[in-house]
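Visitor: Got some structures for you, see below.
No lab work stands behind these numbers, since they all come straight from the coordinates. Worth saying up front: this structure is predicted, and the values here are computed from it rather than measured. Cβ atoms are built from the backbone, for glycine too; each structure is taken alone.
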Structure 1
Amino acid sequence: MAFDAGMLACTLAEIKRIALGARIEKVYQPERDEIILQMRSFEGGRRLCINAGSNNPRIGFTSAQRENPQNPPMLCMLLRKYLQGAKLTEVSQADFDRVAFLGFDTRDEMGFDCRRYLIVELMGKYSNLLFTDGDKKIITAMRTSDLSLDSARPLLAGMTYTLPPTQNKLNPLHTDEAEFASAYDSFATDRPCDKCIVAAFSGIAPVVAREIVYRATGHTDTPVRYCFRDGIQREFFKVIDTIKNENFSPCAVLEGERPVEYSFVELSQYGNLETKRFDSAGELLDAYFLTRDNLQRVHQRASDILKLLTNAEQRIKKKLELQRTELAECEKGSVYKKYGDLITANIWRLSRGETVAVFEDYETMKDDGSFDTVTVELDSRLSPAANAQRYYKRYNKSKNAKVELAKQIALGEEELAYIYTVFEALTRAETPTDLTEIRDELYRSGYASRMKSYSSHKPHAPTVMQFTTPDGMRVLCGKNNVQNEHITHKLAEKYDYWFHAKNVPGSHVLLVTEGREPTDSDFTVAAEIAALYSKAEGSNVAVDYTLAKNVKKPSGAKPGFVIYHTNWTAYVTPDAEKIASLRNGK
């Protein structure tokens, strides 16, 4: 669902109720198109997220902790200059459009009181964030456009802000029953009613229009001809009254654990799918967008890593295929030896110049005392003895190649397994630092020649995931091979317990005992964490665990590769929500 005007009204109502009068303590810009305002109000600290990106534009409170760049962008520094210490005194919406105005009382460079505005436009690929003075003159914008790009509405510093052009639709907040009836009578009778509502009224998302039609008719795609105007009108004004009275019911529709839709009103159109209600719009937006945003950011920032790994995977697979084909050819070595033996045994019958010879195969004696025959090709330029030596050389070559190919195939399979561990680590990357560690790991693992314009960074102590079990014991978990090695070979004490999902790529997990004896619950939680942060899927995941002193890294092995003996195996079914609640710092 797009972040429509109704959802914007829902989030702005929450901001007015909680943060009106709050002071801005910090301003962050973790992403190019995202601003975080750290506020302090009578209800405590809050983080207001404003995302003006083209994919997931939104505004609302968030509880997520994001890593910020070491060098803040220019927009962030300018907002810090003007807004830190400012008080939020105005929160409004432009009619029923996807434009929000946040007004701040602050002081100018001379120390006089003044008003500043953050104007948030949440319009898909046209989303923007503008910073203006009290007269709505633009100071700066996240995306500017000059006269050559937009002659009707240029966005440049010094120009007065104007609202985006209207779409000649009715404002549902100002529409009465007579106007609705007139608009309804103009609908094309063979067109789905929900599409007519979206086309006629501003600010209504398709999912809300479908909900109106579903509540009135029992179907989402009912044509106008089969709808009763009174029923559509009744449900339409119920939704509008929800907005006017700020009686919102933020909810998300879940398919399993994956959210597929969200809205400011309860959705009943999805049949068997679960509908989960949230206490606040901020919680809803976090639940819907956090995982999606993380995957999107990782895909954007890690495109170079993904390309390198994909190319490496294809190269290794192609090489392995050729080597296995060649190894299959080496199985003919015994045939070459047999040809050499037959030529040697029958050398008295042969002479130079022959191109083919037929010999009796003495290994295939039949009941009547006869033998099968074997046809052997000869080089007419060579003597019989030289032809025999030629086949013996082929035999020796295939025998040596078989040994070497077996070694090379094992090395290729080992490298491919390592590539898969890095792929798996990418799915767990949460911050730019995690991606930097993966790039550095690849650089140090021999992929430097394929990483153009990249230089190795000075190693630093990685920041690993930390959990606390219900019984109070610490659990450490790595997100990539660098962190895995740090946990296993730097942080682990010999009587700590080490966990890893059995026979699949995954995180190294350490149960820190600190001289205490873990409970059964501690072991179970650590095993569930190892199962969750691995490639394993489904229930009853096998997890190996042993004392950390039993875990060793072979000499010359790839990062993250270890061997261990004397282990136990647990079978667990991880619960993602339970494990997330045990994580520290989230």
Structure 2
Amino acid sequence: MQRFIPGVLAGVLAFSSMEAMAAADLLLFNGKVFTAEPGQPLVQAVAVANGKILKVGSDAEVKALADADTQLIDLAGKVLMPGMIDTHSHPIMGAMASLRANLYDEVLVLDELERWILEQDRAGTARMGDLIVISGVSSAYWEQSAGLGNIFNQGRWLEQPLVLDGIDGHTGWANAAMLRRLKIDAELVRSLSDKERGFIGHDNDFNPTGYLAENGWDRVRSQYPAPSEADMLAAAREAVKINNQVGVTAWMDAAANAGDGDSLFELRPTEQGLGVLPLYRTLAEQGELSAHVAALLVTHPQSQPDDLQVLDKVMQQFQGVPNLSFPGIKIFADGVMEFPGQTAAVLDPFKNSLKRGELLIDPASFGELVAAAEQRDWIVHVHAVGDRAVREALNGFEQARKLKPTPVPHSISHLQMVNPKEFPRFQQLGVIASMQLLWATAESYTEELVKPYVSAAAYQYHYPARSLHKAGATIAGASDWPVSSPNPWNAIAQASTRKGPLGVLNSAESIDRETMFQAYTLNAAKALRLDRRIGSLAPGKQADLIVLDRDVFKVSDEELFETQVLRTYFAGKLVHGQES
């Protein structure tokens, strides 16, 4: 079939010729330019016109596109790359937590913890209404529920509600004053089903210990006072600022329709459940959204195909918002691996409980939901931590293949443990592995809160980046901010070393930095379904660029971890740093 009639072809050629001759607005030269285009070696220079890449190549080739009005920037040998892309983040939640009292996963002895909390309260950062809420609390505290109670259930704390908000987003601890307010007591615990009772820590007489997980934790955080619109907008601005500072110019918001305090695991979306979407629209309208946001809408793990209509109506309310797109939906397949939560769905039972965690999706019907999403040209992005959750998610994608809708680039995020049988299935099914490799470290979370409770065979494949990559999986970088830092340079270095305070977490799963550079650029753009627009430096793509303070191809892993972004450009405009 003839693709072009002669007149159309002539017009296309004429346009191409004019574009080739256009002068650049911005020209960056004398650099070490990584384009992320497969097989392309490093080049020297980039030309930008009207916010898009005009040309990449040698200094001579690119300088030929300059005229008297072109801004010329001598990179002086510095590395220039595409903007980094995060395939799983909650940036507005992360920024909001950064503006509150936040432990950032640091573990203090309990007496010191109390002093720190009182200092934060005096500084005015700890209160939400009359509650004292501490963000970013390590899961290592939950084994100390009795010790926490000895301090925070008496004296000055007898009537003062206190909440320790777990950094993992799935767990937390509340003192007796807070539990009384919410009527979480022995009578309630005794009345719950075995499953629901398991989400509330309690003694043999059903008295709550203060530790809560999943739906139990939702009982607490759903009662936080709603932040003001001004505070939320300030957090949205901070989210963009922080991401731009570390070189991130695009991200997947993995729960964009969820509001502060919503239960993500049981969320049943409504047309009014807009979450943070209005904030993104406001920033876009004010010209402040200097990032691409691919917004995923969370839906219940056992949603039916007809339920997707509600999400479609939410998406329609934000069509046409600049830099905001809607690639599909987010599903929770399970919870967390760490003791005492252990809500991740695992193949071999946890050694202490002899249970296999909580599988939230229904294996019999999940494939039908995937197929229904595909019929709308939506991806399905799955939270799967345990190896059983990963297997059942892949089974659902395979089931959708048999129903014969058009395949789309689905993704699974977290992938803390993956059975080797699943490694080749990622490539076979076209499923992207969205990995938070900053977590691939030997520390309390992995060595003390996971290793004693799982089989040695399963533990061997803890964050199995190299195995997945060798099997042909597309690896995409992700942070899950605020669970961990949004800084991609930390994660890229950690993916290589896998070192932590307690040693090295299975060095056989180390992955090289060049692979990770691809994971945070073109591969990540594919996960966001924006690879035709961003993710690499190629003519016609948006000019999202970053300039680095060191040669990330040559420095040690330790130096790579500390990489600083000197300048960030979004659509050719400087949004972080200063021109040299």
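Visitor: Rank structures 1, 2 by relative contact order in percent (Cα under 8 Å, 6 or more apart) and report only the one at the top, that is, the highest.
Guide: Working: 1: 8; 2: 16.
The maximum falls on structure 2.
Visitor: When distance in nm of label points 7 Å out along Cα→Cβ at positions 104 and 568 is computed for each of 1, 2, which one produces 5.5? Walk me through the intermediate numbers first.
Guide: Working: 1: 5.5; 2: 1.7.
Working through the options, I get structure 1.
Visitor: In addition: With mean count of other Cβ atoms within 10 Å over residues 216-223 computed per structure, which member of 1, 2 shows the largest figure? Walk me through the numbers before you get to the answer.
Guide: Details: 1: 16.2; 2: 20.2.
Largest value of mean count of other Cβ atoms within 10 Å over residues 216-223: 2.
Visitor: Further question: Which one of 1, 2 has helix-only ellipticity at 222 nm (-39500 (n - 2.57) for each DSSP H run of 4 or more, over all residues; to 500), as calculated from the coordinates, equal to -12000? If you can, show how the numbers build up before the last one.
Guide: Values: 1: -12000; 2: -8500.
That value comes from structure 1.
Visitor: Taking mean projected area of the Cα convex hull in nm² for each of 1, 2, which is largest? Each step should come with its number before you reach the end.
Guide: Details: 1: 44.9; 2: 28.1.
Largest one: structure 1.
Visitor: For FRET efficiency 1/(1 + (r/R0)^6) of positions 248 and 376 (r between Cβ atoms, R0 = 25 Å, to 0.05), which of 1, 2 scores largest?
Guide: Values: 1: 0.00; 2: 0.35.
Going through 1, 2 one by one, FRET efficiency 1/(1 + (r/R0)^6) of positions 248 and 376 (r between Cβ atoms, R0 = 25 Å, to 0.05) is largest in 2.
Visitor: Just checking, which of 1, 2 has the largest value of distance in nm of label points 7 Å out along Cα→Cβ at positions 168 and 400?
Guide: Details: 1: 8.4; 2: 2.7.
Between 1, 2, the highest calculated value is found for 1.
Visitor: Using Rg and Dmax of the Cα atoms in Å, for residues 56-351 alone as the calculated read-out, with 31.5, 116 as its value, let me know the right label among 1, 2. Walk me through the numbers on the way to the answer.
Guide: Values: 1: 31.5, 116; 2: 22.6, 81.
The read-out comes from structure 1.
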